[in-house]
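Listed after this line are the structures, all set down as structure tokens.
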Structure P
Amino acid sequence: MYFAKPEDHFRIYGSEFVRDLRCAENSDAYPTVKRPADYSGQPVIRFAPSQLSGMSPHAQKKLTDEWAAFLTENKLPLTEVQVVTSLVQRVFDGLCMQDSIESLRIKWINCSDISRIRGLTGLKKLFIENGSRLTDISPIADLRYLDTLILGETVKVTDYSCLSALKRLKVFSVCSYQTFIHSRLTMNSAEFLRYMDQLEYVDILDVKQA
């Protein structure tokens, strides 16, 4: 197991472990899907279900309703999704019904209940850039095929020990991805990492251990 040193810290933020489709090579090949009508069966997408320019609160609520229904009622051939805007509860729950997704990167998970993530049974890579509303990450521990987990801004989470159940996990990080205020992140204990022999790369440089 390798614990990242300060000079390694940049590796978490780019595309080495979980691709950033916003700046990936040939990024124009990946559509930015803003409305259900924009989606035409692509396996890899940038997903922008909110914060559209000039959209009124009423129109945003209507769009949220449309996305929640579309994701709940349809099985899509998605394998890699990067959510590039805020992701609210109902759209998150619908997205978690797309069990073909293997890689998921979320800019801001704007909800506190992630229990539905258990529906992503084939998920291998998860990067939450801003998880500041999360209080319980235990549902992630049920993602049995997960090999990469990067959690950003999880300021309300202090107990990460449940993650020891992830027997295939190779890359793990808790980081201040968006704010860079390191002291805001706390981990009760990192002892659980000692029992995860399969881990290859760990970066908890931004975390203060209690």
Structure Q
Amino acid sequence: MLNHNENVLIKIETKNDNQIVDARELHTFLEVGRDYTSWIKGRIKEYGFVENEDFEVFTKTGENLSGGRPSKEYAIKLDMGKELAMVERSEKGRVIRKHFIAVEKEFRKLEWHGLPTIVIKGKVYVNYKPALRVVGFSARSGAVYLRKKRHPHLFTLMYGHNWITVDYADLLIEQMKVRQMSLKFEETKQRVLNAKGGEYDN
């Protein structure tokens, strides 16, 4: 798992489930040989990046001590950042692109159906009770005991709470789908029986 204290090459923020990079910081890191404004506008035009899909534009005020106009800034998605790094064809471009890819992979491990996860010895875990609420199963203590007894290798105790592997959580979702289908079948069968007033034909 990445040590996010090392995530200092370029600041990466999360906004609306997207990872965002400040294009000016990327420009500085890449040590591009032309000014920032010409570079970002040129790259947007050259590679067909789309505003509000690949990037957002905003103005930054309060940092210009000479009293000039507010600066125009670009918040770019990580995919755009990776492409901008790649087309520079430089060692720093390769370094930051690999960093973006590593952070992106790690980010994908951070949530399961909107719930935070933890990584222990290469396994990804999600908090047991909130996961069951997502699935729709009972979180009664008796049910916890039985599941832990059957699958002890899929549980761990952390921060005073039970956690289960995300693979097991996915399996519980599939089990719930099967249960719902079975209940729906029985309901349909009962309606047919009531309508016929007789036996159900298999």
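Throughout, read-outs are computed from the coordinates displayed, never taken from laboratory work. Not measured: the values here are computed from a predicted model. Cβ atoms are built from the backbone, for glycine too; each structure is taken alone.
Quick one: helix-only ellipticity at 222 nm (-39500 (n - 2.57) for each DSSP H run of 4 or more, over all residues; to 500) came out at -15500 when computed from one of P, Q, so which one is it?
Q
Please compute relative contact order in percent (Cα under 8 Å, 6 or more apart) for structures P, Q and give me the label with the greatest value.
Largest value of relative contact order in percent (Cα under 8 Å, 6 or more apart): P.
Once distance in nm of label points 7 Å out along Cα→Cβ at positions 104 and 128 is calculated for every structure in P, Q, which label goes with the largest value? Present the calculation step by step, with values, prior to reporting the outcome.
Values: P: 1.0; Q: 3.6.
Structure Q comes out on top.
Work out the source of 1.2 here, i.e. which of P, Q gives that when distance in nm of label points 7 Å out along Cα→Cβ at positions 152 and 168 is computed. Show your work: numbers first, answer last.
Working: P: 2.5; Q: 1.2.
Derived from Q, not from the others.
Thinking only about distance in nm of label points 7 Å out along Cα→Cβ at positions 144 and 192, which of P, Q has the largest value?
Numbers: P: 1.9; Q: 4.2.
Max of distance in nm of label points 7 Å out along Cα→Cβ at positions 144 and 192: Q.
Using mean projected area of the Cα convex hull in nm², for residues 48-135 alone, single out the structure from P, Q with the greatest value.
Ranking P, Q on mean projected area of the Cα convex hull in nm², for residues 48-135 alone, first place is Q.
I have 1, 6, 11, 12, 11, 9, 9, 8, 8, 7, 6, 4, 3, 2, 1, 1, 0, 0 for P(r) over Cα pairs in 5 Å bins from 0, in percent, calculated from one of the structures P, Q. Which structure is it?
The value was obtained from structure Q.
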